[in-house]
Structure P
Amino acid sequence: MSEHLDRAKLFALNNLAIEASIRRVEHERDIDLGHRRSPSVVDETYYPQFEGAIRREAAEMSVHYRVFYCLENSIRTLVTAVMSEAHGDDWWEQKVAQPIKAHVAGTQKKEREAGVSARSQAAIDYTTFGELGEIIKANWTDFKDIFRDVVALEKVISTLNVLRGPIAHCKPLAEDEVLRLHLSVRDWFRAME
């Protein structure tokens, strides 16, 4: 493992910890330290028209969405860094399974045909959470210095993928599942050496 990758990983993890601390202080003290987003014009126009119970539920779920957003995108960053270092800039074509590449190409095509802005120029940004796990497992020799055990990693990714469903599809997490999400994110970091 290169020193640069170790530094990048440490930098990313430190930033996540600092940002979480700042958000906690903002929430606890009800102050704005610059990490709150100002409501957009669309929110002011349409958001108040939704039922109060739904708005409260959305606010509660937004916390879990942010955690998963950070986790999933940090995994994409990690996969890109490891694979680029091990296989060069053409790693996607060389080392990603054809079904994943086909799914990504299909999603990119749908977005183009819909006339919406491309979410990214990087193919990995079109992968699902489960596909990220498949890329890691298929290239385990490149990741074995980062993660302790492939079976443990599979279990953590599987649990996180199940928990991602309600978050991604706008349904509330039960109290036990909120706890399970926090423990699973902790397990993800524990799975790393």
Structure Q
Amino acid sequence: MQFPMRFWAGLEDGSVTVAVRRWRRQAVKAGGTMQSRGGLLGIDSVEIVIETEVTEQDARAAGYADRAELMAALAPFTEGELYRIRFHRIGDDPRVALRNDADLFADDVAAITRRLDRLDRASTHGPWTRSALDLIERFPARRAPDLAAMFGRETQPFKTDIRKLKAMGLTESLTVGYRLSPRGVAYRAAAAGDDRGRLSGG
């Protein structure tokens, strides 16, 4: 469940506590958690509703000026059931702290390398992790479709892969495109140093 940028501040300060979505398949479950750009959210309830059950209070809690604005935002989505999701902010997104942690020890570098290697081995389209990190480093804030085209990939599968790097704290999303996080920059530098050491016999 994604939130447009206009709602991030409300998620962060806890004033946005409802979402109304039309889904063909339920995307979140009550009792679970969800990471968002406004922090880590705890899902309190997920219920199927009809349009007349969506209230003015729901709309304001969802960050809209009124019910009419909310229903206008939902109008393009015609397939599936209408869901009302209630949630609360638990705290900061743990990925934020992770990606800002650039103080890497040798064990940290080795652990990241192992995880990247596992992603490469599990890939159905060959090794991709280092090439993706290199592309993002060279072209920060470039549109995801443009990066995917440079990589010879379809946009959505490419974005799915980049989310795996983001979950490791190595990249972060921008309003447009991505960039390496401080942790990603530190890892790239450490990994390059390790490679130079191996080549030189160090």
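Out of P, Q, which structure matches 0.25 when FRET efficiency 1/(1 + (r/R0)^6) of positions 113 and 145 (r between Cβ atoms, R0 = 35 Å, to 0.05) is calculated?
For FRET efficiency 1/(1 + (r/R0)^6) of positions 113 and 145 (r between Cβ atoms, R0 = 35 Å, to 0.05), the value 0.25 is produced by structure P.
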TODO: Of the structures P, Q, report the one carrying the highest value of distance in nm of label points 7 Å out along Cα→Cβ at positions 49 and 81.
DONE: P
Task: Structure responsible for -24000, with helix-only ellipticity at 222 nm (-39500 (n - 2.57) for each DSSP H run of 4 or more, over all residues; to 500) calculated and labels P, Q on offer - done: P
Task: Computed 22, 15, 9 for semi-axes √(5λ) of the Cα gyration tensor in Å, for residues 25-72 alone - originating structure among P, Q - done: Q
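No lab work stands behind these numbers, since they all come straight from the coordinates. None of these values were measured; they are calculated from a predicted model. Cβ atoms are built from the backbone, for glycine too; each structure is taken alone.
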